[in-house]
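Structures follow.
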Structure P
Amino acid sequence: MKRILVSLMMITLVATLAVGSTRAYFLDTEDSSGNTFSSGSLNLTLDGNNGTSVVKWNLNNLKPGNQPKGTFNLANTGSVSGYLDLENIVVTSYENGIIEPESADGDSSSSEGELEDVLNLRLFHDLDCNGWIGTGESTFFNGKVGTIASNYDLDILIPAGGSTCITGIYDWWDTADDNKAMTDSFVLDMTFELRQSAD
């Protein structure tokens, strides 16, 4: 009986090998290896500075008739195109005391100065970076400094390796409240933001 079982096992093994060796299929393989992923970058510089706050205006002894201006050069030194916005705009006004010409014209507020109410500001996308508003250049703010909004969704495309300019022109034309603005001051803070997609 043992011989019969061994014989049956041998027959089964030989049959299995015979069937396995007679089957053949086409076969081809291709490899995908070494797949590498790395992220790009957005990096905004302001007047060539990176991570350092830039003071564009430090103006003293302003008077009616003045028209100071300044141009911000904004560059995308990253590898991904981005869209420029202007955020976190804050105007902080100071009275700095009231002298006789101010009080004679009715200035009695010691808490807030009037310079932001007489000084006009024009902010625009300065395509040729020459500091003046030209053909095809759009002004996104034109009004008294004290009325500026807290942010502007400009959505100005700055390609990777590209740059653009934003210029501000201040105008102090004659107003009825010029004397009230004597000795007054304000501080203007703003943040330029570069984002991957438009708002």
Structure Q
Amino acid sequence: MALLDWIAPESGLRVEGEGVVLRPPRAADYQDWRDLRAASRAFLQPWEPTWPADDLSRAAFRRRLAAYARDRELGAAYAFFVHRAADEALSGGITLSNVRRGVAQMGTVGYWCGERYARQGLTLAAVRALSDFAFRALGLHRLEAACIPENQPSRDLLLKAGYAEEGYAKSYLKINGVWRDHVLFGQVSPLRGVERPDEGVSV
């Protein structure tokens, strides 16, 4: 399936999953994003890099959008907001980053969920949908993800999404101001042997 098959003309890139819709962030999403992140700060901060002082400002959001668009144009990363399909409520975000072509054909999955939407299966559905998009539309061979060992909900989620626990990395990422160990997960495309879509197609 070519990447263009995933694009609805009226809305741009769009990925549908079980009860969720993934689409690139837009300027009009700012207030919903800010409100959800602000309300979830204590819930999210232990698992994320330190937030800059202006992280929730409109200017910082505009910079995010510009970076997302640039990465998408280069085919280096694909950032999405996760919306609950039933009412289009913004529930979190998910990104396919560090996309490597050549002999690797792989990328890294990362995600966050607003506190009020946790434990509802929305992030699990988003990870499954993004993985399908990466394998089918982008033709990637392998996906990777990582989480802090103490983050049991995230570990369980990745296993349910079809990822396998593959290893342990010391001081892997700087989280909340501290270099933290991470458990490493991976998934290989179930579409091995299926013809890849045309390369060079961008959004």
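A value of 14.0 was derived for mean count of other Cβ atoms within 10 Å over residues 26-33; which structure in P, Q was it taken from? Among P, Q, the structure yielding 14.0 for mean count of other Cβ atoms within 10 Å over residues 26-33 is Q.
Set P, Q, criterion mean projected area of the Cα convex hull in nm²: the highest-scoring structure is P. Which one of P, Q has mean count of other Cβ atoms within 10 Å over residues 90-97, as calculated from the coordinates, equal to 14.8? Source structure for this number: P. With mean count of other Cβ atoms within 10 Å over residues 106-113 derived from the coordinates and found to be 13.6, which of P, Q does the value describe? Only structure P yields this read-out. Among candidates P, Q, the computation of helix-only ellipticity at 222 nm (-39500 (n - 2.57) for each DSSP H run of 4 or more, over all residues; to 500) that gave -4500 used structure P.
If you line up P, Q by relative contact order in percent (Cα under 8 Å, 6 or more apart), the top spot, with the largest value, goes to P.
For which of P, Q does FRET efficiency 1/(1 + (r/R0)^6) of positions 50 and 66 (r between Cβ atoms, R0 = 30 Å, to 0.05), calculated from the coordinates, equal 0.90? Corresponding structure: Q.
Quick one: FRET efficiency 1/(1 + (r/R0)^6) of positions 58 and 130 (r between Cβ atoms, R0 = 25 Å, to 0.05) came out at 0.40 when computed from one of P, Q, so which one is it? The structure behind it is Q.
Values quoted throughout were computed directly from the atomic coordinates according to the rules given, and no laboratory measurement underlies them. Every value quoted in this text rests on a predicted model; they were computed, and no experiment measured them. Cβ atoms are built from the backbone, for glycine too; each structure is taken alone.
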